[in-house]
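Pasting the structures in now, so scroll down.
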Structure I
């Protein structure tokens, strides 16, 4: 019997995420391909490794036993590959990212990169896109994942996402006049779109809250103090979306992508940037 390492990798990813969909994104495969791998694994060992109860996935006793061995096998495999294929890539990468992207994207990105580049250290700076772009221009950081901002250098676009109005499901603040609005700090492309849309509505409004933090805006909206507009995938699932039927116009989508410092990057930084691009090309999760 021989269990391929790519099958074990999908098995471990499902065990860690509790989701075939999220695991597929992490291992850069389609969901159907991951399902086929698990079927192959179960056929090979003659045992079920997962039980499924609706949307809940859990390990069987045999799956628990296999998981510990799978982690050890993959760790040794990845160390061997890193030592032979790219033995001389080491150092540190200064990486910038807005706070609302960290929990959505970074766990699988960092895990995958650490497997292939165990001697590269990642130094993460969390800041708004409007601050990260000048930091790239000044070579204060090497790589950044940012939302497109006015005047920013040309980036390698990885995704475009819809922007939606949102309000707390427990309040009717969107019916107040003037309308209280929570927005990002000046320089944010979403803020600019929101203000242009509000001016076009011919409805009185006031800027009740401004923050450079995604969590700051979410807190104000959750407290029932304002409406906001955010990239769709960063809106909490319990928030209510507002649209034309509520009197709120459609907003243009936001693009985000990868920036590299203009005066050249190290091999480690280029490898990390390429890893970011591959992650999104494979279909990063939308929420």
Structure II
């Protein structure tokens, strides 16, 4: 069960190759779903949960991850690189477990999360050509950002090819290119949203889009609006009455900032990285969160 960004899919591809299985064997959750939710649609038996974080889970599992652990699990084996320096994302961490898999797969995960710094990780040594890997990362990342993007196709390209150039030459790459163009059009539209200042510490960009554009919108504005915290809030991502938002910038642990502002929030709220977090709240709770910054 890999997360569906480039790092998660690279980790999933490494696991599937090690098991001799194809992309069809992976459990890919849809938007708004996580393995940790009570209502999660999970198969029977133990799970291999890759790049989803470490959170309470009432069933046997193996979790491989690099985010800050949020629970101590009795029935799970946790392999975590959290706290290592330099940071090791889940793709290269999986190659540490399965060193016979290709270095370029680890690099897809590392570059997806860390940018070009990922190439310097020992698990990515010898990954070439870098230009092809960078292009593949951008294409593999695109499907999850659309409501019904071809995520399994992206995973299949990573599982079935032994070279990033071969993956890019696969005719199915056209599906990923279309997804990237559609996502980019939405990003270009909403990134022009004018920020609204709330109190002395928060800048809010609020818009509606069916695409997962809010994380990169927040990132795009964070440096420009420093030292404020930047929150990009999307009213059109999941369902009417639900606001999905990403938080970047500011200083310190942004997860702690959110939790202090809205202490009774549960579910998908203030998880992920200390410098890159967000959540999903009903409109009333989201307005309470904003009021705490005013």
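Rule-based calculations on the coordinates, nothing more; no lab input. Remember, it's a predicted structure, so these values are computed and weren't measured experimentally. Cβ atoms are built from the backbone, for glycine too; each structure is taken alone.
If mean count of other Cβ atoms within 10 Å over residues 48-55 computes to 23.4, which of I, II did it come from?
Working: I: 11.9; II: 23.4.
So the calculation was done on II.
Please compute percent of Cα pairs over 14 Å apart, for residues 168-223 alone for structures I, II and give me the label with the greatest value. Numbers along the way, then the final one.
Working: I: 56; II: 60.
Biggest value here belongs to II.
To test your reading of the models, identify which of I, II gives 0.95 for FRET efficiency 1/(1 + (r/R0)^6) of positions 96 and 184 (r between Cβ atoms, R0 = 25 Å, to 0.05) when calculated.
Numbers: I: 0.95; II: 0.15.
Derived from I, not from the others.
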Suppose you compute relative contact order in percent (Cα under 8 Å, 6 or more apart) for every structure in I, II: which one lands on 13?
-> II
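Please compute percent of Cα pairs over 35 Å apart for structures I, II and give me the label with the greatest value.
Numbers: I: 32; II: 15.
Largest value of percent of Cα pairs over 35 Å apart: I.
Give the label, chosen from I, II, of the structure having the highest value of distance in nm of label points 7 Å out along Cα→Cβ at positions 8 and 272. Before the final figure, lay out each step's value.
Working: I: 2.8; II: 1.2.
When distance in nm of label points 7 Å out along Cα→Cβ at positions 8 and 272 is computed for each of I, II, structure I gives the biggest number.
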For which of the structures I, II does the calculation of helix-only ellipticity at 222 nm (-39500 (n - 2.57) for each DSSP H run of 4 or more, over all residues; to 500) return -11000?
-> II
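As an exercise: FRET efficiency 1/(1 + (r/R0)^6) of positions 64 and 256 (r between Cβ atoms, R0 = 41 Å, to 0.05), calculated from one structure in I, II, equals 0.95. Which structure is it? List each step's numbers first, then the result.
Numbers: I: 0.60; II: 0.95.
Clearly, the read-out refers to II.
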